[in-house]
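Just so it is clear, none of the values below were taken in a lab; they were calculated from the coordinates. None of the values given here were measured: they were computed from a predicted structure. Cβ atoms are built from the backbone, for glycine too; each structure is taken alone.
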Structure I
Amino acid sequence: MVIYEGPSMFDGANIVVIVTGLETASANAKTGSMLQTWILSADDAPNALVREGRDSSVCGDCAYKSGNGCYVRTGEAPLSVYRAFGRGSYQSIAGDLAAIAATGADRVVRIGSYGDPAAVPVEIWEALASRSQAHTGYTHAWRRLADRRWRGLLMASCDLPADRVTASLMGWRTFRVSDDVDAARQAGEMTCPASAEAGKVRTCADCHACDGTRGDGLTRKDVTIQLHGSASKRARATIASLRMQQAQA
């Protein structure tokens, strides 16, 4: 289903949001069976945008965009979804919030399987999650999102402990990636149960701890995970660069 087609909230470029997994369970071993949501350019293939450094429309403030360590292989699932969109394979319910809510009803929703959810109006995600069984979601754009509804839906993606402090003071629960330089787990954090270091004891579909504050305030633990994925070497370099920038600031 196409649930949004319009301007990116980052730069106004044409983007599209597509929900998959409506009939076929996700094959992702970490997430388990969840509805997947793909935030894509409406005009250009995702792998081409990454290669050319033009992916800000969908990735926004993420330091790992443009080939700097994102774990998503854009030449695989995102490209497949983009090509299917180009063939007209998906029904559009864009603009129909009731239909979007029905799409997520009684399912576990992954907000932003690729792309930053902040590229999309918050009302779209509110509708998709409104009747869901549960959801997960993350944003690197937390510094610019003043609307409190975002904090109820998403985790603030943090790359350094100082980011976590700032995000917490702004009212966010956080999801922090550790590169082994900083502590793997800090006070108030839990290790992601779907991670290798936790023994993969639960999938995201079973856990769904990464669902923002849900209006409960900062009463639940933040989540952390060790750096992983095929692009972890580049991601490690990106985190090191961020740490240096912070030290020089």
Structure II
Amino acid sequence: MTATKRELYRTLVEKRKAYNPETLGLANPSSPKLREFDSDEIGPWTRWANDLDADLMVVGQDWGDERYFLVNKGLDKANNPTNRSLRELLEFVGRPIPPPPSAGEPGGHSPKGVWLTNALLWLKQGGLSAPVDPEWFKAPAADFLGEQINIVQPRVVVGLGARAYSAIAFAFGMPTPRGVFRKIVEDTTGMRLPTPFGCTLFGVYHCGTRITRTTRSSAEQREDWKKIRDALARERADPGVP
């Protein structure tokens, strides 16, 4: 009997919980000091949007650090500026979602059509903006990312920032992009991933405060997301095209 998406996902979550990333200087949310606030999702961000039949998957670089995880009990601050900006962009492309569950209001969201995850499922040290090591995004992080895409089978995948975009490409054995990320952002055709269900990868800038103030304004990012809106519209019009 073929396993269902839910069964495959449950197995993947258990695999994530069993992995020990301490040799990388990272922490698994399932570790003894953090497990009180761990969940049965692949990562903290997926608690916000986890439709296994989503046609849109958004992949961020990493969720955050241990302190943020502990202080907010495995969830997000209600006023997280990145999440607020992302909600506006998702609404623009026709995938509105409610505010993320927070420590003060756990809730239980399950918006349709969207899957949120991170290329790095482990927690770092040193704050939300602490630097990351490129080695962190190779196996097994790439394997977890590739398996999520294969389970959910979205028609459109969005890499939120250069690191997330590169991690998705790496997970599927595609060339890691070199040069200026702006060229990828301005490419309206995207890159077709080698999947049997037909999946296009797009790159956009991270929608956090630092990037919107220094690199790509909110208005410019809205323009960037038009290609995602158009791709989703094409998929709705002809979902059988691989």
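The value 2.7 for distance in nm of label points 7 Å out along Cα→Cβ at positions 57 and 225 was derived from one model only; which of I, II is it? Show your work: numbers first, answer last.
Details: I: 2.7; II: 2.0.
The read-out was computed on structure I.
Could you figure out which one of I, II the value -8000 for helix-only ellipticity at 222 nm (-39500 (n - 2.57) for each DSSP H run of 4 or more, over all residues; to 500) was computed from?
Comparing all candidates, it corresponds to I.
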